[in-house]
Structure P
């Protein structure tokens, strides 16, 4: 595995080595000791999730707060997404900054999203199967979101407005500044 740092503190791109032959391919998708060595902290993933989405879907920006805050290791099993991370950690040198990256079933890259960051993605292919590990169990009471089209974040989701599919819940999330006023 090759691990690269992004512009956001502790947000990592993980590039697996892919071995191909006449039978197909093989790759190691997760190796705890290497991830912990790079992060210089212990990681204990406790929950795996998977979603299916269709072109134009935008999911996010999601996160959990307090003791239920989650670190995530995300990847695309099928299709392509624009993956977006926003740093919501007031003590971080990259507070309120965003990072986006293309994840797909060709590059098989993964993104490590640290605790305290909002996460979302837009579906750029006809169908997407998206999988991720979390280091804390989902807790509805700790769940929060930031409005995906927040003007201050100015995220280019690479989906024309007319093609966007947004859940009612995501469409009603507060702006970043509204969320920060609450904390």
Structure Q
């Protein structure tokens, strides 16, 4: 696993092999990340964005956003293995100054210091955790009115109060782009 483009292009990230089932780590493959960020460029993101990375895992999505010009990323993961990997990857990229790691559950977020306009939501597949995490983010002020939510799951996703913008499928991975309703 590596950073695909931007300031840290080619940086090798800490590896979890094929994933850590016990820790529910399932890193987004490089080719899916590359395709996703090509789509995000059409929205003018992540350059200049404040990013919330829920169920951050290794932190690869948030680090890719930082590499491509995001101004700040908040990583959220309550798993010890994930927290260790995120800290290691932030240190490798020397990005501890513009990144924060919250060690709480994604559905129990504290109040946001500032809203984010890009949100990565990559819950463990088949556990129905995404909706509660997104609702918590909204209730705690993490979502800017124009936020783009990137929801990665095993099937396309929909949630009341959010408008689907795009859906993509990469093998068994479905990516749904949503925006909050006005």
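Assign the value 1.3, calculated as distance in nm of label points 7 Å out along Cα→Cβ at positions 61 and 93, to the correct structure from P, Q. Computing distance in nm of label points 7 Å out along Cα→Cβ at positions 61 and 93 on every structure in P, Q gives 1.3 only for Q. Tell me which structure, out of P, Q, gives -2500 once helix-only ellipticity at 222 nm (-39500 (n - 2.57) for each DSSP H run of 4 or more, over all residues; to 500) is calculated. Going label by label, the one that fits is P. Calculated for structures P, Q, distance in nm of label points 7 Å out along Cα→Cβ at positions 77 and 165 is largest in Q. When distance in nm of label points 7 Å out along Cα→Cβ at positions 13 and 29 is calculated, the result is 2.0; to which of the structures P, Q does this value belong? Here the read-out was taken from P. Taking distance in nm of label points 7 Å out along Cα→Cβ at positions 5 and 101 as the measure, the highest value among P, Q is held by Q. Calculating FRET efficiency 1/(1 + (r/R0)^6) of positions 37 and 149 (r between Cβ atoms, R0 = 35 Å, to 0.05) for structures P, Q picks out Q as the one with the greatest value.
Given that Cα extents along the principal axes in Å, derived from a single structure, equals 54, 41, 28, which label among P, Q identifies that structure?
Working: P: 54, 41, 28; Q: 39, 33, 30.
The value was obtained from structure P.
Suppose relative contact order in percent (Cα under 8 Å, 6 or more apart) works out to 28; of P, Q, which structure was it derived from? This value belongs to structure P. In this comparison of P, Q, the computed figure 2.4 for distance in nm of label points 7 Å out along Cα→Cβ at positions 141 and 157 is attributed to Q.
Coordinate-derived values only; no laboratory data. What you see is a predicted model; the values in this text were computed from it and never measured. Cβ atoms are built from the backbone, for glycine too; each structure is taken alone.
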